[in-house]
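Each value in this text was obtained by applying a stated rule to the coordinates, not by laboratory testing. Note that the structure is predicted; figures quoted are calculated from it, not measured. Cβ atoms are built from the backbone, for glycine too; each structure is taken alone.
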Structure 1
């Protein structure tokens, strides 16, 4: 009888390593919240060197490659120097980080629910207007006025955030469309109110609100140094507390588990007895609260009044912060700190090296490009495809 030979054992090691050891490309885990953002940041810096080199036309024409390398070195050293070397750089980094972190959390919470919140700007505007009204209409005491003003900002953001949640849950309106439209509506409402006697500052014809009273202004973070130019305020502590709350909500509560389940698979969550409509509305409500707090921190702390564009581009930059942070609490904090540091350090870089501050915008854009294209990162860094496509997922336009 002929023996039946068993098939050879299937290879268990990476085919790229004949000695049975896993290569570096197989050991890089792109599914965690650190590796892919770090690789994206390094890739952006590499391309940034090329941008700096080609922007220095005079040295290129003269063939002064040593001078170009010196400019690149000085520019990259000036970024951390302008962000962390001294009280004033640290102050400016915190000022830039605070609203970015809060607005980034507003985007991250909806990412975890499988939703896309582009309405951070509108939620900031409404929240900020509610806060500034309490801020200038009362005269203390601070222990009462500040919590009321901050709470009013959060409430305004929550109300504005619930609107796209209800439209999504009850009428099937895609959140991208509704949040973008609500941004325009909020901007128009701010302009309208800033022209009314209720808000407009005496003796001013331009749309600018009354000043927040000293009792309603957020205390300075570095008041003990007795340096008025240090603008950082306790809104930064509110932002860190919000990040902790985000972690607690997502990781330690039943509601957080259901939000994550909804984001992972809405049909499975519904089959398990969860209520998608409730989770969608709740996610947007929490997001609006975060964004409203960002608006409150700007008008009560940094600016001390409201203008038509006090929210700036923070609501859209927050999308980049949430993506870079992979929608995790720690990742979002680090991403906001990185973007805040780049913004603060960019000023020092331009003054000391002549490299335009626009380089910071290029770096930020490149980071997000690489985060959004993990397969491109796979090709650049020669990492395995396993987990390379992980990231926030969203429902389709008809979902």
Structure 2
């Protein structure tokens, strides 16, 4: 791509982002990647934070931009990175989320049989590599952690990687949750290498603490917000109910693409061996799901239509959160009232009352952040942090939540 035709994207978070070369531009223009414009970054979080309508496309482009800065930073510190390696790691971070399905994490492993977006991303990357005549091979090796220089993989997937440096900054911006803001550029500027492993300059200690606290805060305040949890589990129950009804012979109207995924549980072999299935998945997006929900809310089976109206009208299940499991006596009380008021069977209760456990970890002890001290000694950040208590006792935080219709206990 010549300088005259060099493409620039104006990003609200990072400003002007240049697309580095022709290959990356062609990958971005590919229909598989363009689908990410129709996949929300934060699922149904906009029901709580109205500005949270950004997409996986935004995040992928922003991550590529930060990776470009990170590579320059490492090169400026005297480490050699070839143009081939640079292009490969840019492609790897650009495509790291390409396997996400509709509403991102909300429906993960639901429309496909227990298949994570990471596995689907690998399959899509392999398919793209065939189309681009092997020019993504090194990117795939880096993405799979099969390349000899391990710091490239760490930049994509580690405790303080480029993925997180973009999504924390981006999600904070679009939700308006200022407590989640981090200085991605300061952290990137502190990147260093030791024996081809990623380390951070000791001067970054305070920035790392801020990063960990911001991530912890965003999880409880945004990603695991109780209303978001209620909405996303309602969405999950809608799809599960639709699949169950179709399995029992009930006819439901939806797009031809969604219809195929509702009628059959595809697994990893289907994706790897059948290009038609992969191509179908790569046309599936948020619009397929929400158009179906609108249709089902009007004319469908009573439980399905009720769940759909709940989501459309934001009349969501009440959610209680506490540190310990809810007592069975309390759950039985709600179940009995549900049966009496809504004439539900014991089997149908699962769509309206359920208990789940959510866990959040501040620091991953198995994947430590390494600090490079003044004397060039390499230490685990956990031993050097000033304010955070990262001992195992305080590091893990778990809560239980119980969802049920709000009018039951009135």
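Compare mean count of other Cβ atoms within 10 Å over residues 97-104 across structures 1, 2 and report the one with the greatest value.
Working: 1: 30.9; 2: 24.1.
By mean count of other Cβ atoms within 10 Å over residues 97-104, the leading structure of 1, 2 is 1.
Thinking of 1, 2, which structure, once helix-only ellipticity at 222 nm (-39500 (n - 2.57) for each DSSP H run of 4 or more, over all residues; to 500) is computed, gives back -21500? The value was obtained from structure 1. I have 2.6 for distance in nm of label points 7 Å out along Cα→Cβ at positions 313 and 345, calculated from one of the structures 1, 2. Which structure is it? The read-out comes from structure 2. Can you spot which of 1, 2 the value 0.95 was calculated from, given it is FRET efficiency 1/(1 + (r/R0)^6) of positions 41 and 329 (r between Cβ atoms, R0 = 30 Å, to 0.05)? Considering all the candidates, the number was obtained from 1. When relative contact order in percent (Cα under 8 Å, 6 or more apart) is worked out for each of 1, 2, structure 1 gives the greatest result.
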